[in-house]
Structure formats: C-alpha cells, structure tokens
Structure 1
Amino acid sequence: MLLPVTALYGAILTLILIALAFNVTLHRRNLRVGLGDGSNPVMLRMIRIHGNAAEYIPIAILLMVVYELNGGAHTALHLCGGALILGRVLHAAGLWGSDGQSPGRALGQVLTWLTILALAALNLSKVL
C-alpha cells in the first residue's frame, strides 16, 4: 500500500532534521567542540534544537504511517503534517537566538505536542 501523504511530510521533516544536524556539525567545527557542548551555551542550544526535533519527529511520523495504513483521512494527515512542520520550524527559530523563553519556541512546542496528541486520537478512533 502506498503512503503518499506520510511520505511527503516524512521527507520534509527528515530534511529539517538533517539541516539541524548539519547545523550542529558546523557549530562544532566553528566553536572547536569535539564532544558534548564544551560548556558553550551556543553549542548547547544548537544541540538541543536538533535533539528536540529528533525526539518528537519520529513518533509523529510513526503515528502518521499507522493512521494512513488504517485508511485515515488524507485531509487530517495534511493538517497534522503541516502543523508539525510549522511547529518544528517555529521551535527551532525561537530557540536559535536565545536559550530563554520565546514565543516561537513555546508555540512550536505546543503545536508539536497538539499534533502528536491529535494523531494519537485519530489512531485511537480507528481502533476503538
């Protein structure tokens, strides 16, 4: 069975994740940090931007796959995929410039959590 909607958002989210990983590598080279954060707050922030995305994107994609395999509505998947991309971009942008609170960081995290919760609910609606 083809999974065109999940494939689309999975690919886009993977590109975001790879871009964030590449950013960590660039910062490691520029800041001369071989392992860990080197007690450098900028390095720590770049690691956490990537790490946060790596923590949330896989479960969201997995939930999208399962929902699409179970005949879930493509419209719901597009809404969730779009919200997740927006959430991840807002979170990264919000955390990029400051390790403190920022509207982008907060909104991005809330969008990510709500998307994952929505996908969990959509999957539960298919099996209950």
Structure 2
Amino acid sequence: MTAYGRPRDHTCIVRVCRDCCCGSERKHPGVDHDGLLARLEVGTRGHARVLRSACLLACDESNVVVVTPSAPGRRAGGRPVWLRAVLDDDTVDDVSEWVALGGPGVAAVPAALARRVFAPNALSLRWSAV
C-alpha cells in the first residue's frame, strides 16, 4: 500500500497507435482493428491500462504497440518496448500474456514477440502517402 492507502501500481501501460496508418483499413485491409483492440483490452485487464495513441511516428512498422513497464518493472530496469506488426489474434494474445507475467523489467520478451521488437528512429521513417 502507498502512503495514501492505495495499492501500489503494478500495471503496465500499453499504447496502441491509432492514427494515420496504424489501425486503418486503408493500410491493412481485412484486419479487424477494433476487434484486436477490444481483445487487447480484455486480455490485459487488471495488468495494464490500454491507451489509444495519436501517431507514434513509426508508420513503416504499423500496427505499433508500445508496452511501458509498471513501477516495479521500471525499478528493475525495464524500458518501453516497441512492437511492430501487431495485426492478428495470436500476436495480441502474446502481448496480453507477457503483460500478465509483468511485462518489461519483470518478464523477458517472449520469443513469439522478439522478432517484432524494434527501436523507433524518426530519421528512418518514410514520409509518404500510404
């Protein structure tokens, strides 16, 4: 408990890019973007706050999800983890399971997600109409 009688925050923050490219039917036709977001919200309930974000400036990597560590994860050295191509149920479930285990700083990135991890670099972005 904190000094104010509230439990310590053990939840991660999961930012889901939903702007010009990520989450768009135009860039990813046939993907149920709203369904995937709902699945992520349900799958991480009690372990993360899922936030819709404006453009995260990683359009080449869409759909982008950023998992930010909980307070204990930060104390253990965890840093935000950027994931590319979160476009299907299996990947969303992998994110949810990792977050349930504690996420960055608490649990290692699962092998199923490791190939989706990337370091954002605004200089490498292609600025073009998609």
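Every read-out reported here was derived from the displayed coordinates using simple, explicitly stated rules and does not represent laboratory data. Since this is a predicted model, take the numbers as computed values, not measurements.
List of remarks:
- Source structure (of 1, 2) for Rg/Rh (Cα atoms, Kirkwood Rh), computed value 0.99: 2
- Label whose coordinates, when helix-only ellipticity at 222 nm (-39500 (n - 2.57) for each DSSP H run of 4 or more, over all residues; to 500) is calculated, return -29000 (choices 1, 2): 1
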